[in-house]
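What follows is calculated from the coordinates using simple rules that are stated; it is not laboratory data. All values reported here derive from a predicted model rather than from experimental measurement.
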Structure 1
Amino acid sequence: MPITAKRVVQRYLDAFAGGDMETVRGSFAADATWQIFGELAHLPPGGVWTGRDRIVDDFLGHWGPLLFERGTVAMEVVSILAEGNTVAVEWRVSARTALGAPYSNAYCGIFEVRDEKIQAIREYLDSGYAQKTLFPAEG
């Protein structure tokens, strides 16, 4: 029996929070996309990431450790709403940046699921705040 789109996304979120990168990788379709909207779109972690390996290795695995002090990132899922193959997730992240500044931001992601895999994520956040806090020299 197929699992629901909401359960696919919840499995991914649980794996990511638990550092289970094998399950994270297995949660994405091979040709998945992850797009970040807003002012961050023109900075290195922004724009569109295409392909499971680029998303997991180059985006999630590479940028997190460069942006935030190890061990300081806390992610709180606020709500998950699902309609068919579309799942909306609201979450908050608090951390200390790699530059030592406090960071607290709210995020929303729209996940598209197909064949029990995440096919696409459209991520929204206060990108102006993220740019000023994470990339102060770029602002």
Structure 2
Amino acid sequence: MAIDQNYIGKGIIFPVELDSKGFSVIRTGILLINSSIKMILSTPLRQRIFLGKFGSGVENTLGEPNDDVLKGLVEHYIYDSLKNWEQRIIVTAITIARTRPEAMDVSVYYTVKTTGLEGVLTFPFYKSLPY
């Protein structure tokens, strides 16, 4: 039995994609959820005027040393922000791989509540901009 991806929802992903006629491309399913997770994790708290609590707070850890305390803080901020702002999923696990002393890859494993589909998104996290 095929799962209807429209059941998850439809929407515009960011950055906005345009089709050949100049209209916004509408996405569904895991692509839409992954786009939403990326937007939540990359938005600093208090950046949006009318949604001051939107975002992840991960930017608060930018000056911290890359140790187990940082790993715990990042996990806490991710769980908390996705619980509040992405109601379509249940976060099942978060893994953090330290790629360099100043960088880590955060993988968020989740299950879509309505369909039971499982997904994973790897989000690169840098203490400072890599360039």
Structure 3
Amino acid sequence: MKTFISAKLAGSILLLALALLAILHVLILFQVVPPGIVWGGQIGGASGNLVVLETMALLVTLLFALIIAMKAGYVRTTRFKRAAGFGMWLVFAYFVLNTFGNLASGVSAERLLFAPITILLAVLALRLALEK
């Protein structure tokens, strides 16, 4: 896998994808994008649950971006190198589990659009997690 794609390129693609995901979460929070395309279509409107869930999703997305930036070498740190390595495996596991959730969703956007994207992100996260 290391010859297939460099860790730096995998990290760059992941960071771009997470930036787009963060934008999506913000657009859902401001109801520019309908909330019915996420969370299995179970959360709708301006409910308190939507705000809490989307805010948590945005925070997790930003945390993952920090972990990926550290692992890819964009954020240099020796103090948290081990934590970034462990965190990268958590990011990989999250994308794998998220793929299963998207495939099981009753919302076609999650099954047809988000599931293939999370499969790709899981492969890229695995590549970065394997980097020493």
Which of 1, 2, 3 yields 17 for relative contact order in percent (Cα under 8 Å, 6 or more apart), as computed?
2
With mean projected area of the Cα convex hull in nm², for residues 55-110 alone computed per structure, which member of 1, 2, 3 shows the largest figure?
3
